[in-house]
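Below you'll find the structures, each written out as structure tokens.
Nothing in this text is a laboratory measurement; each read-out follows from the coordinates by a stated rule. As the structure is a computational prediction, the values presented were derived from the model and not from experiment. Cβ atoms are built from the backbone, for glycine too; each structure is taken alone.
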Structure 1
Amino acid sequence: MRLVIIGNSKIANDCLQLILQDSSHDVVGVLFEPLKNPSPAVLIDSIESFGLPFQEVNGSMNDPIHLEFLRDIKPDWIFNINCYQYLKSELLSIPNHGVINFHNGPLPQYGGVNISSWPIINGEKEHGVTWHMVNAGIDTGDILSQSRFEIPRNSTAAQLMIKCIEVGIDLFKTNWKDWVSGKIIPQPQTGVRSYYSKKDLAPNGGGLDWNKSADELHRLVLGLHLFPYPNDFAYAHFVFQEETYWVISSGIDHSEVDALPGTILEKNSKYCKVKCGAGNLILKMIATPNGKPIKWDNWNPAMDMTSVIIPS
């Protein structure tokens, strides 16, 4: 089989390496986005080490130059791995058998983008990953393989993303030969579909509304914690004395105190505790919008912070 990889970063490279270990299949081309493969880039290293034909994609995968490249190398299958561009029908029609996509969520329940954030924000206990055929829709193609797993307690979006990559690679390692040989038959998606687009914004834009419960706000902090990965979704934050502060990590205190939501109940050198609609949010680490951490001892040191109200 003549195989092509469209993709980026570690997961694309790991899958490429697995294919290259099998002499019965040929990798005839790789397309990647340079901006998503900063140096040192393991995917680029692999391409160069094995002398694979490649193209850098600085615009759309659907541009004529890339379509011509794919037609020239005549792939049987294309794997789309960690590339979030919409692949149009003209590209989908090029491989003899189809395009297989990795999606870091369980389909059809979690289609779209920011899928390592939304399950945490929504309070899901379980997540999963899916390898599926690509059709004209977005994340609507028939399923080849899927795996579900429990979301660890207090998992951040970044940690969930890493888990998805690990599970996705394991699924690929076990099943890819059966996908391309036809031993595994794609199955239609079943169940209730949900889809998150880039237009679906984080609750309150990531702003902490102290009228919400501490549990809900803690999930928002976890779901918007994407470091060390780029965050083009939103940052959990609050505004105090006209300054914006990012919330990097938090905890929950379920004791009930007779105070207005937003009231600072306690501040010491390790944390700041704020009254919420139900329970209290423990702010463990905050930072300025440029990412500089702030020590609690240096945060408004001249003020007696207890009973001060942070606006929603």
Structure 2
Amino acid sequence: MYYFDDITEYDGADCAIMLGKFDGLHIGHRALLSEMKKNHGELRMTTLTFDGMHYGEHKDLFTKREKRIICEDAGLEAYLNVPFTDEIRRMTPKEFIEGYLCGRCHAKQIYVGENWRFGRNREGNTKILRKLCNELGIEAFILSETELSEKGRAVSCTDIRSLISAGRTEEATELLGGYYFVAGRTKPGRKLGTELHFPTLNLYPDSGKLLPKNGVYLTTTRIGRDIYPSVTNVGTKPTVTDELQVVVETHLCKEIVNDIDYYTDIVVYFRKMLREEQKFSSLSELSEQIGRDKAAAIAYFESTGEVFT
């Protein structure tokens, strides 16, 4: 997949372009992508998002890096994530469609939801979009709220955030159309997991990343092209420290952690919450519980019939 973080870097390929907030690529966005896959022909399938365009104070469902993973996994061929500059902010609807999307992005098809707004002070709507596209000889694909909804209910990233914050990752999966995940590069911890015979891969997510409610989750973990069943603790490790930093600690249900170097890129996909975070009276009590958590994870994945690496 091609990635561009500045419009000046764009290579000029004609494209079919999908626009929206995309703070989380949920099933509504995937409906747009499905429409694009049916109609793009030889055009490069592209999504455009603006970095620095704020829609209220909240943590990010997915980081920039994670959005790239989602776009690539979804089959997009190019991802434009460009700064939301004053120049763009001041553009009239006509300037944005004709000068920016057609002129700079080389868009030949535009895909949006019916409530999409664009241009200075959000003056543009889909009626104006369709008129401009007709004048410019390009195609506009506008999906209705019904086509973008889940069982007649509009899909909201606000709702998805609430579900994840409550640990309800199974329900969030239904609205996202894929598993919520945390991606990053592992870092060494205190190696307590190794001492307890449950070695972990540790991620320290940025404070701006939305994390699930503290607790233990059934997960799968991607390392390179391989996927492994795993169990993950999200929390502050209250049994062993008073520190408040939240860590995502993942134990693979296969004995390969010792073969993985620290500072390895991994992706942890959250399936369902197993239990809330607890403070144990001793390390032996903690170790026994981790053993039960691992056994529950193995039983769960055996019940799904999934085949792993």
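Identify the structure, out of 1, 2, from whose coordinates distance in nm of label points 7 Å out along Cα→Cβ at positions 197 and 285 was calculated to give 2.1.
2
If distance in nm of label points 7 Å out along Cα→Cβ at positions 149 and 221 computes to 4.1, which of 1, 2 did it come from?
Matching structure: 2.
Matching task: 19.8, 67 is the computed value of Rg and Dmax of the Cα atoms in Å, for residues 93-276 alone. Pick the structure from 1, 2.
1
If relative contact order in percent (Cα under 8 Å, 6 or more apart) computes to 13, which of 1, 2 did it come from?
The correct label is 1.
Taking mean count of other Cβ atoms within 10 Å over residues 61-68 for each of 1, 2, which is largest?
2
Of the structures 1, 2, report the one carrying the highest value of distance in nm of label points 7 Å out along Cα→Cβ at positions 45 and 293.
Ranking 1, 2 on distance in nm of label points 7 Å out along Cα→Cβ at positions 45 and 293, first place is 2.
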